Structure I
Amino acid sequence: MTKPFLLRVRDALPELHPSEQKLAELVLDFPGEMAGYTATEIAELANVSNATVSRFVRRIGYGSFDEARRAVRDEQRAGTALLRFSSETPQRGGAVAAHFETSQQNLELTYGAIDDALIDDLAEALIAAPRVWFVGFRAGQPFAQYLGWQTSQVLANVSVMPRAGETLAESLASLSPQDVVVLIALRRKPKLLAAVADAVVHAGAALAVIEDRPSPETVGARWQMTCVTSADGPLMNHVSTMAVCNLVAARTIALSGASGRSRMAAIEDGHRRFDEL
């Protein structure tokens with residue numbers, strides 16, 4: 001089966017030259033541009049050279065720009081929704097309808113690259129680990145908080161990083177080879193992210209990554225989930241990121257078995273005693 005155009009771009013991204021990465025970012029954010037523009041026009045939009053465009057299409061497995069453009073057009077005709085999205089797509093039906101359409105497109109592409117085996121393998125590893133760490137910076141922080149909150153219903157030893165008032169070194173010094181670290185790596189990624197990934201590998205712990213762009217810093221992760229966050233406005237659309245986090249938490253709870261149910265029962269008993277809810 002021929003690999004889809006967008007999957008080729010996403011798979012190649014960590015290995016691309018910086019100027020090629022710049023072009024790839026444009027293509028991933030507005031993939032429909034490839035169908036309607038010439039190589040020169042694409043180069044101008046991305047502020048790169050024509051030679052960069054030529055190298056880029058060869059790096060993702062096409063013989064020429066025209067061949068890549070034909071592939072995009074074929075996938076458009078086959079019904080791939082995201083490939084009909086470009087920087088000049090009009091907002092039919094208003095802002096709400098446009099946001100809904102973009103969210104649907106992002107979810108479609110995100111879920112198309114994730115399977116049951118990957119999610120359940122991660123969930124089972126979280127359940128078996130003596131300690132689970134959720135790490136997120138900037139936009140990734142609230143998703144790390146969400147995962148920590150939800151999985152703590154069935155996991156007894158969960159840490160969300162970074163913690164207020166602590167350095168990363170003070171916290172991550174406790175990492176053990178049996179632990180699992182889930183790193184939320186969303187744009188724009190801070191330089192600390194690479195150091196955290198290195199620390200996990202150095203400690204011998206297992207690394208899972210939820211990201212919106214594959215990057216060299218995370219290629220060694222045991223589990224990798226890429227969330228498409230394309231948007232038609234100034235903010236990234238994180239609907240798919242929330243969906244994947246919810247999926248991971250839900251499967252962890254579902255697979256936790258008797259020990260998970262016992263912990264949830266203890267929490268409910270505490271709610272009654274403390275009269276919190």
Structure II
Amino acid sequence: MAIDPDKLLAMPPIVARQKLTRRDTILYALGIGATELDFLFEERLKALPTMAVTLGYPGFIWRDPALGANWQKILHGEQSTILHAPLPVEGEITGTTRIEALFDKGTDKGAIAMVTREIHDGAGVHLATSRAMTFLRGNGGFGGTSDGAPVPHPIPDRAPDTVVTLATVANQAQIYRLSGDLNPLHIDPDVATGAGFDGPILHGLATYGVIGRALLAARCSNDPARLRRIDGRFSSPVYPGETIETSIWHEDDGRLAFRARVVERDKIVFTNGYAETA
């Protein structure tokens with residue numbers, strides 16, 4: 001099935017307004033396995049920077065039949081988050097989402113949609129830019145081009161400077177979905193096996209959050225204000241309960257390259273990672 005690129009690119013922005021509470025902030029931290037009290041205790045609470053991906057979230061838009069996508073075959077391919085200001089732990093949030101670009105990989109390979117969300121607080125402060133590259137596996141061949149897609153950050157050809165290993169738990173996806181991503185792929189075994197997986201997989205953005213925790217611990221002394229950007233590619237799914245090992249290379253001026261693997265299957269699950277820290 002081919003999508004209508006002109007229709008998707010001409011869609012008006014989707015505006016989502018959210019009342020963020022301290023409970024939401026704590027629930028997100030639990031969803032990515034945080035154990036530090038600064039991220040869990042309301043009296044000293046700080047927001048994890050990767051929580052930006054949940055703010056002003058319009059929901060799983062691809063399930064809307066008006067978009068023409070085969071939603072059962074959709075995967076989150078890449079994620080970029082730029083932090084323009086420290087995230088609040090509570091308050092009014094507005095997310096403005098648009099389909100910024102479409103890349104045609106061919107009928108047999110599918111298409112890629114660049115979906116961008118600008119996130120502001122109630123006073124209009126620009127908090128973050130979240131940009132997802134969404135792999136529409138069933139929707140290629142619409143006559144577009146694959147030119148212009150973002151170029152992945154290279155991984156150095158040497159041993160990493162730091163390695164951080166963090167475990168997930170068997171119900172990690174069931175907790176993480178309470179932050180807003182209710183795609184049944186992450187909880188319904190029938191949907192997951194129908195999509196070609198052995199069972200429900202962990203949300204890509206939960207994996208992303210675990211990796212963000214690793215970067216915070218390794219380079220930022222767990223100070224969320226010091227992590228300014230985190231980009232990379234999802235290369236393979238994680239199953240809840242698996243262990244994520246993040247390898248980090250220190251570059252100039254606070255920049256990092258990184259990738260992550262699942263220890264139990266020795267499988268790279270996130271690659272071409274790039275981060276900026278203060």
Structure III
Amino acid sequence: MAASSNRLGEYLRAQRARVAPRDVGLRGGGDRRVAGLRREEIAVLAGVSVDYYARLEQGRERNPSAQVLDAIGQALRLDLDARGHLFRLAGLNPSPGPTSFRSSVHPELLRLLDAFPHSAAYVLNPAFDVLATNGVAAALLSPFAGTVNMVRVLFGHPQARTVFPDWPTLTENVVHALRLNAGLFPNDPEIQSLVADLGRDSPEFRSLWEDQTVGGLTRMFKVVHHPDAGRIELTYQAFDVRDAPGQQLLVGTPAPGSRSAEALAHLAAVHAPA
């Protein structure tokens with residue numbers, strides 16, 4: 001079968017058929033001849049003309065702006081994956097989506113953190129604020145209690161270079177990943193504020209930032225010298241959170257049966273809530 005020449009229009013029609021009038025506060029029933037919403041209803045909800053929306057579905061308009069696609073995606077109640085597909089069909093890269101997706105942790109992800117009882121697990125936003133931790137991670141990060149941003153910890157906390165003996169390598173990795181996030185989320189106010197503050201106050205940060213190197217967090221080996229437990233060696237793996245673009249789940253795991261595993265378990269027990 002030949003490939004369709006109007007994939008965007010077919011996608012819009014299919015998504016429109018899935019939205020019931022009651023889903024968007026409209027009265028259903030009547031003489032509707034097709035399932036879902038009418039073209040004129042989507043046009044009104046998206047703030048575009050009926051003629052323009054009709055031309056999109058018919059394939060006579062093939063260059064919608066990102067702002068128009070955002071509005072249509074909201075009118076169609078598309079989730080992040082469906083919204084991204086809409087953008088790609090129009091030949092555009094999807095924008096990251098609302099900042100709200102990146103600032104709160106889904107309850108299911110919070111429960112998942114506790115599924116790592118022998119590992120340090122926590123969730124970061126694109127600016128590397130720690131949004132949530134399990135008990136092990138909270139204990140591991142206890143020397144920095146009161147400071148939620150890990151970049152500010154690395155470049156501003158008096159204990160950072162002691163707790164992280166591999167500080168030069170760790171800071172390189174984090175700044176490279178922060179620059180990557182700054183490109184992915186160019187209007188993120190937290191990243192902008194962070195870069196401005198540290199660029200002014202930290203020569204080490206400024207040098208790494210101006211190097212223009214980018215690289216995401218993936219798998220890494222990290223040594224932590226905790227004041228209550230001594231040296232702890234962990235292998236970290238980073239996972240992107242698909243339903244909250246920009247969030248990452250980091251899980252640091254010691255080798256089974258190692259001295260680090262014992263130290264991490266002891267640390268978690270010492271810092272467990274009473």
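Where a number appears in this text, it was derived from the coordinates with a stated rule and is not lab data. Note that the coordinates shown come from a computational prediction; the quantities given were computed from them, not determined experimentally. Cβ atoms are built from the backbone, for glycine too; each structure is taken alone.
Miscellaneous remarks
- Source structure of the calculated read-out (Cα Rg over 2.2 N^0.38 Å, for residues 53-204 alone, 1.33) within I, II, III: III.
- Look at FRET efficiency 1/(1 + (r/R0)^6) of positions 61 and 141 (r between Cβ atoms, R0 = 35 Å, to 0.05) for each of I, II, III: the largest one is in II.
- helix-only ellipticity at 222 nm (-39500 (n - 2.57) for each DSSP H run of 4 or more, over all residues; to 500) from the coordinates reads -13500; which among I, II, III: III
- At a computed 27, 22, 19 (semi-axes √(5λ) of the Cα gyration tensor in Å), which of I, II, III: II
- At a computed 0.60 (FRET efficiency 1/(1 + (r/R0)^6) of positions 37 and 117 (r between Cβ atoms, R0 = 41 Å, to 0.05)), which of I, II, III: I
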